[in-house]
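Take a look at the structures below.
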Structure 1
Amino acid sequence: MEDKIRIKLSIGNRQYPLSIAPEDENQVRQAAEAVNEKLRTFMESYSVADPVDLLSMCALYFATEFERLQQVQNKAQSEVSQKLALIEGLIEKGL
């Protein structure tokens, strides 16, 4: 059974206790800081007072970035697969 550690994160001036794997701590803390930074950016850029609206905007921003990165990754994987198939064809011709 994997050991968990308990940490507290502050996101949008609220505390969130979490139980996570020790090896995930740095990544989780960096993610929380990215959310807080985006919250600050949205608060400065828009006249939105409701924290739920700001967090929703953050969720949409990060979900959009995730989708964009998935598309980039899928395109790269497709290109690699095509190149590998080409290389395999060349190798088979050489044998």
Structure 2
Amino acid sequence: MSDFNYRNINDILHSRIRTAIMAVLVSVDEAEFNFLKEKVSTTDGNLSVHLRKLEDVGYVKAKKLFIDRKPVSRYSITSKGHKAFEDYINILESLIKSK
């Protein structure tokens, strides 16, 4: 365990909701807000706050459009977000594997 440094854990991704959002987005091309809300099991407001944090650092991008006059928000993971999530998982795996 001496090689592991907890400071290497990505603070943006190290949140249950943001980790769940990224796990969903890494497995799809894009996801609508309501789909993410259902998968992550959170409220509209909570999801919005966490998506904004991920957008602000460039891990997620949003596409806002109207379908049948209703606003629809679609989210996808960016290449920067994909790399950050992969690194995050690798760091956690190194903690698990360290002796």
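Readers should treat all values here as calculations from the given coordinates under stated rules, not as data from a laboratory. The shown structure was predicted, so the numbers you read here are calculated from the model rather than taken from an experiment. Cβ atoms are built from the backbone, for glycine too; each structure is taken alone.
Taking 1.09 as the value of Cα Rg over 2.2 N^0.38 Å, for residues 25-80 alone derived from one of the structures shown (1, 2), identify that structure. Comparing all candidates, it corresponds to 2. One of 1, 2 was used to compute helix-only ellipticity at 222 nm (-39500 (n - 2.57) for each DSSP H run of 4 or more, over all residues; to 500), and the result was -16000. Which label is that? For helix-only ellipticity at 222 nm (-39500 (n - 2.57) for each DSSP H run of 4 or more, over all residues; to 500), the value -16000 is produced by structure 2. Once distance in nm of label points 7 Å out along Cα→Cβ at positions 41 and 57 is evaluated on every structure in 1, 2, the highest one turns out to be 2. I have 97 for volume of the Cα convex hull per residue in Å³, calculated from one of the structures 1, 2. Which structure is it? Computing volume of the Cα convex hull per residue in Å³ on every structure in 1, 2 gives 97 only for 2. Between structures 1, 2, the greatest calculated value of relative contact order in percent (Cα under 8 Å, 6 or more apart) is seen in 2.
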